[in-house]
Structure P
Amino acid sequence: MDALTCIKKLGYVGVLDFATVDEDGAPQVRNISAIHYEGTDIYFLTARGKYFASQLKRDGRVQILGYTRYKETIRVSGRAVEVPEEEQLRWRNVLYQEQPYLENVYPGETKNIDTMFVIRDYTIEYFCLSTRPITREYFAVGNAQLKPKGYVIGKDCIGCGTCQAVCPQGVVSEGTPYGIDANHCLQCGSCAENCPAEAIRRL
């Protein structure tokens, strides 16, 4: 798996969940289908008067979620920026050509209310439940930086094996200290919750 393959899979899903926060910090989620992929750049369209557009202009942070028929979750976390005025018409035309249904939503000159955004710097979390053990991978695109997630076993480990016994996916290995395979970890926290030495912490 790689970042570009994840983006292609999102394209196959079609309709994606886009999450932002409103002025009060409350989560806001909507389904978006007006999306164009240019390499790893993600272009999407909304109307300037929508709350979605104002939230993006004010803050920019957005999270996108897609789920495939193969039990794959793909999560994109990044910052959306409004496409420069001189490029708006070009990318809007590309999107309308790819998705003719938009002409029914904004016919004729009414489409002038539309505005295009693009996401270029973002992280991807790929999570697949159809493998055993599960598969989890992270990718950084553009200038985005990955932040470690999951659990790690520290030097206070007493080697009792409790964490290994309670791991649903069996991805804890013996050692000094014991180790967790982050690429197959559910991040459920069972190991940390049951560790008698409290040697396991969440990153």
Structure Q
Amino acid sequence: MNSDPLYSFVFKGILTKQALENTLAKEKKTFTTVDEEEINRLLCIDELPEKYVTNSKKMSYVYTAICAFENSIREFISQKLIEEKGVNWWEECVPKRVRDKAESRKEEEDKIRWHTQRGDNFINYTEFGDLISIMRGDNWAYFEPHIVSLEWAQQIIKSLERSRNVIMHSGDLSEQDLARIGTLIRDWIRQVGI
């Protein structure tokens, strides 16, 4: 095995790129007015009560922000652990409790072939709060250079998870909640990047 640091760096980069291409890389898509009209038609939006549609559309922006944020953290964790541990990072780095729950969810979804699944990777089947569990313990050394503290990251995820749960159960958030979500996402991006 070559012990040259440059060789090791380049080799890790190649492995990371390959693993990401196989697991995370997705073609960027744009969403147009035509797409929105087609989705509205497919979902019969025009037939639903306007007051609920209006509130739901407002909350859809919150969902978009939190969903994109959550998925970017999943990608950040996956990418970091692929770089550090290789393609077997899921088995080597994720707590058994989190792995078992995610693998069980994926197995359950695999049985329902007529419906689109969450994704190909087990990390897509973890709960938002489980992402902190993955960063803990021996894995913390990989994330510490990017994150102020585990407590800081946990507080952001817990706060966003609370808002996420309101949205996912058809609730409405206040402007104060929206401002807090924006601040938390902005703080994460400035500290960690995306």
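None of the figures in this text is laboratory data; all of them are computed from the coordinates on show. Computed from a prediction, not measured in an experiment: that's the story for all the values here. Cβ atoms are built from the backbone, for glycine too; each structure is taken alone.
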(message) Given a value of -22500 for helix-only ellipticity at 222 nm (-39500 (n - 2.57) for each DSSP H run of 4 or more, over all residues; to 500), calculated from one of P, Q, which structure does it belong to?
(response) Q
(message) Quick check on the output: 9.5 is mean count of other Cβ atoms within 10 Å over residues 46-53, derived from one of P, Q. Which one produced it?
(response) Q
(request) Identify the structure, out of P, Q, from whose coordinates semi-axes √(5λ) of the Cα gyration tensor in Å, for residues 102-149 alone was calculated to give 37, 18, 6. (result) P
(message) Given 31 as the derived value for percent of Cα pairs over 30 Å apart, which of the supplied structures P, Q does it correspond to?
(response) Q
(request) For distance in nm of label points 7 Å out along Cα→Cβ at positions 134 and 158, find whichever of P, Q sits highest and give me its label. (result) P
(request) Supply the structure label, taken from P, Q, corresponding to relative contact order in percent (Cα under 8 Å, 6 or more apart) with the calculated value 17. (result) P
(message) To test your reading of the models, identify which of P, Q gives 1.43 for Cα Rg over 2.2 N^0.38 Å, for residues 62-117 alone when calculated.
(response) P
(request) Can you spot which of P, Q the value 4.2 was calculated from, given it is distance in nm of label points 7 Å out along Cα→Cβ at positions 30 and 86? (result) Q
